[in-house]
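Structures for review follow.
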Structure 1
Amino acid sequence: MDKYDRMLLAALLEDGRATYAQLARQVNLSAPAVAERVAKLEASGVITGYAAKVDLEKIGLPIQCIIELRLASHSNQQAYDALARIPQLTECHRVTGDPCVIMQAAVGSMHELEALINQVSQLGFSKTSIILSSAVERRVPLDHLQGNGRKG
């Protein structure tokens, strides 16, 4: 990964629909060079796909929350399978520490949130925090690649 790869990744994270010509102007390379670099980033598995960012509030899901869950048994695959089937969960991570699982969810009303908490609580002890705002949105820390001794 050199500086051009990092600049391309940053540009694609900002706008995954940017054309090679647009990317070329941003990183000061030719469009064919950008196409080749993007293809290499995809082939090597650095770029794993492209996705749209969705404003959950505008699609009727104004309440977002973080749910911590402490399972009765950490290795209970049935519990993880049950969580995977809950459509309101937008993320679900098995973690170290007191909670076994940390999830993010989006719901349309407090009634739906209560039902979700009741459903999750059947699997263990849960703690829910409503998200008021986000100081940092999901991002990729590309800056860590600079100055770490790697050669591009």
Structure 2
Amino acid sequence: MVRNIKGEKLNGTESFAIVVSRFNEFVTQRLLDGAVSTLQQHGIPEEQITVVWVPGSFEIPLMARRLASSGQFAAVCCLGTVIQGETTHHEYINSQVSSAIMEAGQSTGVPVVFGVLTCQTMEQAMNRAGGKSGNKGREAAEAAVEMVMTISALSANNL
């Protein structure tokens, strides 16, 4: 028989961190609002949610790694937005930020979730920050909760 492991509940003591970029704050605030409300819908009280603001998306991975390494958080959500401009600057930022966020989670063993928008236009960013394409902050928080529950289920199965 195939053994399926799926996280089904939080234990109620988990704390979550959210790292959010101030650059394009009119977009990232919407992502943050979606993430916070989602965590609260999962029963995470306000005092167990820590929000850390950084200047831009490039600074997110350093802070995420520090928070994940602290031992105080079950997961870290990373929220930002990089919008294509007239140069290829966005390509370098997007590539480095996504790699560093992934590495932060792998090196610490703490879920570090990617919720950084990488869009061609402001319209696309707004659509992904609560518009017609949903809210990627909400999705990042959902992924963080699911990962925490799954890690707990793995531990319960001695894995």
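Laboratory data are not the source of any read-out in this text; all were calculated from the coordinates shown. In this text the structure is predicted, and so the values were computed from the model without any measurement. Cβ atoms are built from the backbone, for glycine too; each structure is taken alone.
Quick notes
- Test item: distance in nm of label points 7 Å out along Cα→Cβ at positions 107 and 131 calculated as 3.5, pick one of 1, 2: 2
- Among 1, 2, structure where mean count of other Cβ atoms within 10 Å over residues 19-26 as derived comes to 15.9: 1
- Comparison of 1, 2 by mean count of other Cβ atoms within 10 Å over residues 83-90 - largest value held by: 1
- Identity of the structure behind 25 (criterion: relative contact order in percent (Cα under 8 Å, 6 or more apart), calculated), options 1, 2: 1
- If helix-only ellipticity at 222 nm (-39500 (n - 2.57) for each DSSP H run of 4 or more, over all residues; to 500) is computed and equals -10500, the structure in 1, 2: 1
- When mean count of other Cβ atoms within 10 Å over residues 11-18 is calculated for each of the structures 1, 2, the largest result comes from 2.
- Label whose coordinates, when Cα extents along the principal axes in Å is calculated, return 56, 36, 26 (choices 1, 2): 1
- Structures 1, 2, by distance in nm of label points 7 Å out along Cα→Cβ at positions 27 and 75: label with the highest value: 1
- Origin of the value -1.13, where log10 I(q)/I(0) by the Debye sum over Cα atoms at q = 0.25 Å⁻¹, for residues 91-138 alone was derived from one of 1, 2: 1
- Per distance in nm of label points 7 Å out along Cα→Cβ at positions 3 and 115, the highest-valued of structures 1, 2: 1
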